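Alright, structures below, take your time with them.
The numbers here are math on the coordinates, done by the rules we state, and not lab data. Since the model is a prediction, treat every value here as computed from it, not as a measurement. Cβ atoms are built from the backbone, for glycine too; each structure is taken alone.
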Structure P
């Protein structure tokens, strides 16, 4: 799998990550464009998957936000043509290791994310547990999911 690299994004790669998010969340899933980029992007740690065979183009991404009680993952996406290759699971594993070692995030004990309900099974396979009621986010049912951070 040396074709793909998963790493913390450079400034240029953050722009590529936004393009991937727009393609999937706006063009395919039909979420509003003005909701995709927000004030949290400036403070987030962005993680990307790049494809060496496409000139290191960004093909997957997520962002990490620090909250008062947890680390929040969001905007988790792999381009459709790359799904089914295990990249989403590798992205999650890399991110969990990054959180456990990152100086600004090490104090956090819990990772949380708001999963689209039809993606819940993927996150459960990654060790996340649902908590609370299903809620609506922009017309799409979501559920909060949680996992304890394993520190080194």
Structure Q
């Protein structure tokens, strides 16, 4: 029986750590499939698209399998709700985000029948579209595939 993997913790670490800091956790990261990226925008759809594009480029999901795209989409929305404090609005509320993100795919349960899950983490800043007026924010979303 496989050991449980904390995909949410791994995704959060990957989103928060720079390349040098990430080296300390390489063993944990080798147990999962993941990708990372950055996005800055006042448009929620652009944030979602940046994550989807990175995931598809790294082949973390099968694009032609609806449940995989659907699971990713819901994990992204859940993570964005954390960043935006429950209101999925950025530009409409005169706020902008500058985020690092990580997406992790793995099996978080010891029981193999529980299948694969996907975790999306965001870390960065949100605030008024004026340099220096933003603050840190973090969000995590996890969904079964």
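Structure summary
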| read-out | value |
| --- | --- |
| Structure from which 1.00 was derived, FRET efficiency 1/(1 + (r/R0)^6) of positions 89 and 113 (r between Cβ atoms, R0 = 35 Å, to 0.05), options P, Q | P |
| helix-only ellipticity at 222 nm (-39500 (n - 2.57) for each DSSP H run of 4 or more, over all residues; to 500) from the coordinates reads -7000; which among P, Q | P |
| For 51, 35, 25 (Cα extents along the principal axes in Å, calculated) the corresponding structure among P, Q | Q |
| Winner on mean count of other Cβ atoms within 10 Å over residues 17-24 once structures P, Q are ranked, highest first | P |
| Entry that produces 1.9 once distance in nm of label points 7 Å out along Cα→Cβ at positions 41 and 57 is calculated, selected from P, Q | P |
| If Rg and Dmax of the Cα atoms in Å, for residues 33-72 alone is computed and equals 12.9, 40, the structure in P, Q | P |
| Comparison of P, Q by relative contact order in percent (Cα under 8 Å, 6 or more apart) - largest value held by | Q |
| Structure (P, Q) behind the derived value 15.5 of mean count of other Cβ atoms within 10 Å over residues 121-128 | P |
